[in-house]
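Taken together, the values in this text are just the output of simple stated rules run on the coordinates, not laboratory data. Not measured: the values here are computed from a predicted model. Cβ atoms are built from the backbone, for glycine too; each structure is taken alone.
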Structure 1
Amino acid sequence: MNAFSSIEAITLQHSTRHMDKIQAHFPQAHTQKAVKAFLKLDKGVVFIYTGFYVAGFAETDGPLGAYFLAKTFQTLGFTPVIITDHFCEDYFFEFKTLYIPLEGLFKEQYELLLNTYKPVCHFAIERCGQNKEGQYLNARGVDIKEFTAPVDELFKLGSKTAPSFGIGDGGNEIGMGSFAEVLKNKEFFYDYCVISCDYPIIASVSNWGGYGFIAELEKVLHVNLLPSFEEVEKYLAFIVSKGSVDGIKRESVMSVDGKEWSIEPQILQALKEYATKG
């Protein structure tokens, strides 16, 4: 495991949605670059956007990563505020959560939120974002706009005055517009979110991208931040009890993105070894 020289080498394993194609065109240490930028921020509120509608519920990819990012930011002295919709109701009871209505808000209301909380950055993880037609397409190419609060409007507005970060695993998530040069290739991607961000991060599973960000922080700061597999599994069981579904299986089961759950401890172990090696 110590052979891994970058976070991307770990989090892009088991890729099934062509994120490796993006990495080939943009062969950067995306996570390392994002962490360096994050560590330059003044302490303050961090808006974390997540929640992806699937078959009547929010899927298990996204909330897991968002939850442990929020815990990490809190440990580091930031104040996490979750931005989502009612499909993630009560997922984040430990943190302030703002539920945006499915019909959205007026621009003045979004501006009021920004002026009230004054977020130092915006951090999206596995949150569906609009394509060039204003649709919110899921992995099957189906428009889920009626079930998706337009939190990307808040993200876009806030990104004008504060750094923005986005984690995705398929191209249709907030922040992935940064890779439009590759995503517009229909051979690999049916469509993509046009909303870009300052520091995009890709992974085979968006949760893994979140854990990778935490692992890079741990490596730089020499502070124990990465959750254990047991902690991740416990939180997964919690949101599954709330109805959260595997986005591929479309069932409320103990898995994420259709992948064998036995892979999860392997990814976390590799990240831990990366974060703690000399």
Structure 2
Amino acid sequence: MLEDINTEIKKRFPKVFSIAEDSLGIGNFHASWDYGFHNTVMPQFARADNERDLRVIERAMTAKPPMQRVIYLDNHDEAGKLNGQTRFANDVDPTNPGSVKARRLSGLGALLTLTAPGTPLLFMGNEFLESGAFHEDRILDWSKRQKFDGLVSLNRDLIHLRRNLDGAGNALKGGGINFQTADGTKNLLVYWRWNEKSADERMVIAMNLSEQTLTDISVLFPADGPWVTKINTEWIRYGGDTREDNQPVSFRGGTRRLSVTLPRIAHRFSH
């Protein structure tokens, strides 16, 4: 029945998109929410540094399901009072969901969602560390919009990069992804993203999920450059304590590697 309905939609209303909440690969939909992405990636964010398996995140981000997928770390079910659940900030820091740790991990959660292949879904309020359970009787605490304005700005800038609103390139609009590192010991992820229609436009993401600063991290780049840091989640404007550094970096022959320092629970995003 679902296949017949969606076939008619595609035939009679070609500009309409039919998206299922949980029907990945079933029913001839244009796309479906990917519960597996949440169920495999979210627990890694909530675990202690020495308990994470970053290969799980790598597999989730490089998965190729039979249908276009909608990816997320939080939604009305996973944060819902009816299901006995709470929001992302509570999951990563149950005792203090308004903490620096929660802010940093929430920023990395948004980063991961907006840089993975698939259609990103962001849950309302998580961009300003709303806490507790989602329910119809609980309105958003809009005062947190000002309190955590750095996290709001980070979400906005990540969305701009994803949609290429600032002319940074279409790398994030494609499905190309290649992991250079998924090191569970260091809690380090490094991957490249690109659009198949313009494979020479690439972005490099280096992410530190640990609560320790990582120094002298060797990051491999796919071309000579120039490469510019588009986002560092610990820049002052995002609520961190790192000054902005937009100086371009170029390579001339040899191995294209750059030694970088990654603050704890932070990432750098280069184009």
Which of 1, 2 yields 24.4 [mean count of other Cβ atoms within 10 Å over residues 49-56, calculated] = 1
Of the structures 1, 2, the one that 40, 27, 20 was derived from, the read-out being Cα extents along the principal axes in Å, for residues 73-152 alone | 1
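Work out FRET efficiency 1/(1 + (r/R0)^6) of positions 121 and 225 (r between Cβ atoms, R0 = 35 Å, to 0.05) for each of structures 1, 2, then name the structure with the largest result. Before the final figure, lay out the partial values.
On the way: 1: 1.00; 2: 0.60.
Top value of FRET efficiency 1/(1 + (r/R0)^6) of positions 121 and 225 (r between Cβ atoms, R0 = 35 Å, to 0.05) goes to structure 1.
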Quick one: mean count of other Cβ atoms within 10 Å over residues 193-200 came out at 15.1 when computed from one of 1, 2, so which one is it?
-> 2
Please state which of the structures 1, 2 yields 36 when percent of Cα pairs over 28 Å apart is computed from it.
-> 2
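When relative contact order in percent (Cα under 8 Å, 6 or more apart) is computed for each of 1, 2, which one produces 14?
Details: 1: 25; 2: 14.
Of the options listed, only 2 reproduces it.
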From 1, 2, which structure was FRET efficiency 1/(1 + (r/R0)^6) of positions 33 and 105 (r between Cβ atoms, R0 = 35 Å, to 0.05) = 0.65 calculated on?
-> 1
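One of 1, 2 was used to compute helix-only ellipticity at 222 nm (-39500 (n - 2.57) for each DSSP H run of 4 or more, over all residues; to 500), and the result was -10500. Which label is that? Walk me through the numbers on the way to the answer.
On the way: 1: -10500; 2: -8000.
Among 1, 2, the structure yielding -10500 for helix-only ellipticity at 222 nm (-39500 (n - 2.57) for each DSSP H run of 4 or more, over all residues; to 500) is 1.
Looking at distance in nm of label points 7 Å out along Cα→Cβ at positions 9 and 177, point out which structure of 1, 2 has the largest value.
Structure 1 comes out on top.
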